[in-house]
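Read through the structures below before going on.
Values in this text are rule-based calculations from the coordinates and carry no lab data. Computed from a prediction, not measured in an experiment: that's the story for all the values here. Cβ atoms are built from the backbone, for glycine too; each structure is taken alone.
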Structure P
């Protein structure tokens, strides 16, 4: 008997859970982005501030808003492309690669739009040296400055390189490697940013009692600070282990599905925590960030894509030649 993995392209051509999951995740990506794009209450919020606070909010909001516009265009291209594919089938390889490149570039520009926040946070960290204690400087750097620098540099660089590697005339091995690097970069950044927001909430707002009095908060804190870290390490290990593969058929899609599912469950669980346990007594900077300012909340739909991938490499039995 011989083991033969299910062909991914066959899965995508037929009406399968993977195909449905791809459609739902893409539509979620578009709808969440469209909602953020056309929710304009933030416009003019800088007028309530004075001095450097006015400039900080104005600069970061405008820069982030421009980046969000590019993500909106990319998400629209993705949604239209997947709806077309769902009804008409896969376009030509050359057109598929071209569409993917545009989506990746626009998504990269979105993250690059956060560089203003990173620059201003670095400025604040430098200016605070000598003005406050060293522990305060290091704490602020770890929970605010470092995450903003990582998300505005690491992710766009990985996405731009990946876009440059997507060429039907070139071997796919470099594209696979950089797709895994980009995915790992996302998880690493999510660990930094979400952990930073948890520590901000505990240190500057609620105190440790916010964890000890509410088990659901303690669980979510551990899930964020340790769970995402473990997922980051595993994704990095898997990326390194898979960096030498030459074809898509060699990629262990079960492991890819496990990583995608775990990441999606992080977003889904935190969202459901508020739905089932939330109330005014639990509201904090953490929930304000995660539910109100988190432009990646669409990833709660990722398990619909990850779970089918868990079975994409399921062995099939075939009669071996005698």
Structure Q
């Protein structure tokens, strides 16, 4: 029986990945290891409360996994103190790699982040410079290096490092769904220029990229996953309005006005309000990522932004209803 372990498997990507593997028959058994219970029950998948900051027992599953997927990370920005990203993401990488070595697993897939590149005002592919400016990005690149050290330990090992953009789709109440709801209600505004690029990753496209990469023979692959082409923010807004049939005006408010307003909202509403100054600054920052490796390999990108909305609505139509 083919088994995989998904560390950090209780979250959005992990549960979708588990369902995908079980429905396609890629693995007979999928185990979700996380510090919390899965966000929803998944038939045929097993689960355990596992903290990757601590040594991982070799007895986590009854037979050695053929693949390990390391999705475990402190990632939400804002939401954590700077040290928390490093306190989890680096020990997590070391402990997952140590577990792979102990159980003899030769295949590891690690999700890093496009945040390792820092601000990307121009097209940024996998060979671009690494220059993170946030604690999250700053913790993700050394975690990549820890996995590469594991790879160097034996000639038969394989390592895939994926740097995805912000993942969105059915069931995820993130940036894209917030924008859809705000446009539908007629009160969407954004900071900065409509010409800045924003790179996003549709969950079903990401899953297809994982299948595609797992079929390759290369010992190491580092790849970006974002939908192609990356759209300017103004075009994302235009497509969303057209898709929803919305005639409501969309305001562009200068960042220097929105940031003080966000600071005031944080004082009044607390640190978990949705109008956070860090989110405002991120919304105004270009993320122009190019999935160059996948493009060179001939991967088919099936979900440009409009197609992803159509697919999403076919699965969860209530996300688009008033």
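Using relative contact order in percent (Cα under 8 Å, 6 or more apart), single out the structure from P, Q with the greatest value. Ranking P, Q on relative contact order in percent (Cα under 8 Å, 6 or more apart), first place is P.
So helix-only ellipticity at 222 nm (-39500 (n - 2.57) for each DSSP H run of 4 or more, over all residues; to 500), computed for just one structure, reads -12500; which one of P, Q is that? Source structure for this number: Q. Given a value of 1.1 for distance in nm of label points 7 Å out along Cα→Cβ at positions 85 and 141, point me to the structure among P, Q it was derived from. The read-out comes from structure Q.
In terms of Rg/Rh (Cα atoms, Kirkwood Rh), which of structures P, Q is highest?
Working: P: 1.00; Q: 0.96.
Sorting by Rg/Rh (Cα atoms, Kirkwood Rh) in descending order puts P first.
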